[in-house]
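Following are the structures in question.
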Structure I
Amino acid sequence: MSTRRDFIKTTGLAAAGMATSQLSALSSHNPMAKDHAAPKSKWLDGSRLVVSISMQFEAGGQPDNAESPFPQNMQKGYVDLPSATWYQYGYKEGIPRMLDNWDKHGVQVTSHMVGTAVLKNPALAKEIVQRGHEAAAHGMSWSSQYALPYEQEKKFIADGVEAVKKVTGFTPVGYNANWLRRGENTLKILQELGFTYHIDDLSRDEPFLIKVNAKDFTVVPYTLRCNDIVLIEGKNFSADQFFHQVKAEFDQLYLEGEFSRRQLSISFHDRIGGTPQMVKMTSDLLDYIKKHQGVSFKRKDEIARMTLQDPSSIRE
């Protein structure tokens, strides 16, 4: 949590000290202040900072006795019924509440959909797309794919795509593996199946291009720092702590965004980010972000397209 501690420490400085610190930070991210190098590239549409929000649609696709806040001490042969209701909350309450919040703020997000979850709750999956959000693929079921042979992994991904397409009418072009753990063949398969981007990468704070099967392929980086499943469930953060952590991330990236291309990624899961307290804090966070000039909210397919079109995009 060093980023948060540093931010809290910074906000506690006297006004003059803060101004000096900010000026120094701006200078360090301004290439013109270093050897008169050319400025770093910025967003093709002129945005100072792009905010990318993920809404995971997984509930209903989990296996029996999947991990949950309940102690994992069930005897073999029994189904963890309370845990099942925790996941049900995701599609009964969580996603509907988040959808209303996105509408309230005029924000469109990317929903990474597990195929079996979509098939069990088709009306909700369809509603997500009808309300202007992107449907991205998240595998056919909630299971790891990195160890699958090539053809089995390809079928696993393709089946998930077909489930989303059949229900929503939207053909996914973006992919997210279970816990980001893709295999050595995953990107080749995604390129073959017509995908344009994946998010299973934490290495940058801006999208970039790689070569897959001799073609350009976009990486739209994901986040663990601003992710409710890590902070709220994994570290038992309060909604208020989540707010301040993401706000700190935004403040620093917005500062850097004056001179370079920056992306803020925030991730919400149906049964976590859709709770009343989290939606309230998210609404407050969006109010704060929207007060800043030059910030745009984009779906990940929009980010991928703009990255592919931009000759200044980073290539690896």
Structure II
Amino acid sequence: MDRTEPKLVTVFGGSGFVGTHLVQLLARQGHRIRVAVRRPDLAGETRMFGSVGQVVPVQANIRNLASVERAVAGADIVVNLVGIGFSRGAQSFEAVHVEGAANVARAAAQAGVRTLVHMSALGVEKAAEVSAYADSKLRGEAAVAAAFPGAIILRPSLMFGKGDGFFNLMGTLARLFPVMPLVSGETLFQPVYVGDVAEALAKSTKGEVKPGRIYELGGPLVESHKLLMQRILREAGRNRPLLPVPAGLMKFKAACLSILPFRPLITADQVDLLGVDNVVSDAAKKDKRTLSAFGIAPTGMDEVLPTYMWRFRRHGEFDREDTSGDKGVAA
């Protein structure tokens, strides 16, 4: 068990996909953790990640500076994992990724917090030219750095792991539909395991990397969007043709769906993001601002995807061993 001097850590977004992995790591290291979320009554399961009273959900909305200040008061370390995939109403990219990130950084600085770790997204510099999401993430990084110059900023690529948003969604669509749409099939991605991202975050809180820098986190493989989709179909045991769809047509369909009250499967902004490579930059490799800086050997998709993508197969867990040829592949 990795034990360090116990600290009080406030984790904004600690009940989410990355947050639950990070909170467990921090709890095992002996830290006390505040899981800062908008609805602490819905984050009660995070208490089970530590001993009695070690992990406590607290109310905080990063759009509300007063609630942020209460959440960081007395904390030694602050981690901001809050991000949204689409903009709607008060939960806009500007409010969450820019103003909210600035609120966390300013409150942390005023409270005398020793370490601030901020999670952004890989490829935002290039994608900012076409994507409102990426532009807001990039401006959020600048706001954080201005308010807390020593902040550690992590930019992970597309993440995979049990409960992820992309691979599980594509597996569900492969199970439901006879064909799979393919937009910008040649765009490159470098998927990274959520466990590796959480470990990098945890190491950042321990001062194991240089502060005031931006780190880019990618997995061991770079694959095109088309190859990723083929991998998903293979893992899901589904024989579905990939149907190339022009980006313009997909954006039109996404715009039409955006008027509906439920969470959209894809937005026009996300279609634009699919057209921009999402890989670790040469500059980050040269400066050693990658997972290697944390002493982490990246985990491959082959090791992790089979542990949860089997549930999209026709016979579920009973098809788990049928991973080659036509055997176990359902129409």
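Out of I, II, which one gives 16 for relative contact order in percent (Cα under 8 Å, 6 or more apart) as computed from the coordinates?
Checking each candidate, the match is II.
Tell me which of I, II gives 3.3 when you compute distance in nm of label points 7 Å out along Cα→Cβ at positions 58 and 122.
II
When distance in nm of label points 7 Å out along Cα→Cβ at positions 186 and 290 is compared over structures I, II, which one is greatest?
Largest value of distance in nm of label points 7 Å out along Cα→Cβ at positions 186 and 290: I.
Comparing distance in nm of label points 7 Å out along Cα→Cβ at positions 154 and 202 across I, II, which is largest?
I
helix-only ellipticity at 222 nm (-39500 (n - 2.57) for each DSSP H run of 4 or more, over all residues; to 500) was computed and gave -9500; which structure, I, II, did it come from?
Value -9500 for helix-only ellipticity at 222 nm (-39500 (n - 2.57) for each DSSP H run of 4 or more, over all residues; to 500) corresponds to II out of I, II.
Work out the source of 0.70 here, i.e. which of I, II gives that when FRET efficiency 1/(1 + (r/R0)^6) of positions 50 and 162 (r between Cβ atoms, R0 = 35 Å, to 0.05) is computed.
Structure of origin is I.
Bear in mind that the values in this text are calculations on the coordinates, not laboratory data. Computed from a predicted structure; not experimentally measured. Cβ atoms are built from the backbone, for glycine too; each structure is taken alone.
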